[in-house]
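Okay, got some structures for you below.
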Structure I
C-alpha cells in the first residue's frame, strides 16, 4: 500500500548510494544475491534470540533490494534480474518467519498461519504478473519494474515494518503474526478481485 508513495522519498538517497557501485561495475544481480545471503543470515540469528542482529540483517537485505533496482534502472532492467529479485524476496520473507517459529516454539501456530498467508500474497501476485506479461499489461505506479506489480494492503514496505516490530517486540510476535496474516489475506482477496475483473 505504501510502496508507491515512498518511492519519491527513498529514490534520491538510493541513487546516491548506488553511484559508487555503478562506477565499480557491480551488477544489479550481484547486489541481489549478496543481499539475499545477508537476509538469510537473519533466520539463524532470530532463531537464537539475537533479534537485534537479526533486524540488522533484515535492514541490510532491504537496502540491497533497493540498490539492485536502482542499478538495474541505470543499466536497463532484465528478465533474469526481475526473476532473481522476486524469488529472493519471497524466500527471504519466509525465512524470517521461520526464524521466529524456531525461536518461539509456542508461536508455531501463528507462524504457520503467517507462512500460509505469504503463500496467498505471493501466488496472487505472481500469477497475475505472469498473465499480465502475456497480455502486455503494464503499470508504473511503483516505478519501472520487470514484472507487473499488483498492489495491495500488504506490500514490501508493510512487510518490513512488520518484521521490524517483531524484532523490537519479539514477545508480541504471535499477536503480530495473526494480525499481519489477516492483512495478507485481505491483500490476496483484493488482488483476486482485481484479477477477476481484469482477466475475465
Structure II
C-alpha cells in the first residue's frame, strides 16, 4: 500500500482507512472458572453427578431458541460436518441465491473446540471434581445483513460458559457509511460496497 501511494502520490486525493474486522467477545464470567461454576451449581441445587444432564438441558434450550428464530423468519439451518468449511462463503452464497438484502441470512452449526469444564472422579479422594478442560461442542453461527454494519455474524457456544462472539466486517461498515453519505448529499457515486469489494474479510 505504501509503495502504491508513493508511486501515485500526485493522483491520490485521499486515503480511507479502517478496521478490516471487529470482533467482540463476551462470556458469563462467573461460569468461566471452576470456583464460579461450583457456586452456580450450588445455587441451582445441581449435584456434580447431574452436571452433564443439566448442561445438556441448557444446550437444547439454546439450540431450540436459534432454530425457532430461523423458523419464524423462514431462513435455513445447516449443520456443517467439517468445521473447516468456510461459513462466510456459504452464508454469502445463500444471501445471493435467496436475494437477502437485510435481516437474518441463515443459521449454521458446527462442532468446534471450546474451553469449558467437566466432572472427573478423583481416584485418590474418590470424590467428583469439576475441572477446566479443552473440549468440543456445538457452536451456532447467526449470519445477518445489518442496515448499518452490513454483513456480520454472531457465534454462540452451546456449552458452559456459553461464550458469545460478534464479528463485524469493517469494510462493509465503511461502505455503507459511504453510500449513506452520497445519498444524503444527493451525489451520484459508485457504491461503496463495490469500491471496497476487492478484498473482503
Structure III
C-alpha cells in the first residue's frame, strides 16, 4: 500500500514530534526532510559548495550530532532558498513518499511542492511566542548558550526567509488541515492528526 502524509509548518511548531508519533501509530516510514537541508547546511559551513553538498549527501552526513544547532539551522534555511539545492533533493523525497507501506514526511513544502497529491496534508503551526519558548528550552536544555530574545529573533528571521523565498516558499496547501498547537498538548495534536488520517485510510480502502 502506498499512502502519503505530508506535514508542513514553521520551526518549533511541533511538526517533528507529531510526525514521529503519527508514523509510529500507523507503522509508516518517517522522513524529517529538514535534516536533508541541515546536513547540506552543515557541509556548507565546513566549506562545501551548496549544490554539490546536496547532490552528494551520505548517511554519515545525516547522522551528524551537530545538526540541531542554531548555526546549522540558519545555514539550512539559507541553502533551502537555492533552487538548485532544492532540485537536487526533490527526487529523494518523492521516492521516499511513494514507498510501499506508507510514509510520513515533514518539512515546509511537502504538501505544496514535494507531494501535492499526498493522501493527507497537515499544516502544523503555533504562535511566535510559544514556538520561541519551545525552541529556547530545547536549545538551552542541550547546553547551548542562547537567550529567549535571541532565539525568537532567529525564528523570525528564518520564518521570513522561508516564506519569502522564490523556490517553494513555506505556505499551507489549500487543502491542508491546519493544526494550531499553541494551546494543545502533543497528545491532543496527535489525536487530531490521527483522526484525519484514519478517515482518509477508510476512504482509500473502500
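Annotations for the structure displayed:
- Relative contact order in percent (Cα under 8 Å, 6 or more apart) derived as 27 - corresponding label from I, II, III: I
- Entry that produces 16.9, 49 once Rg and Dmax of the Cα atoms in Å is calculated, selected from I, II, III: I
- If helix-only ellipticity at 222 nm (-39500 (n - 2.57) for each DSSP H run of 4 or more, over all residues; to 500) is computed and equals -10500, the structure in I, II, III: II
Read the figures in this text as sums done on the coordinates, not as results from a lab. Being a predicted model, the structure only gives us computed values, none of them experimental.
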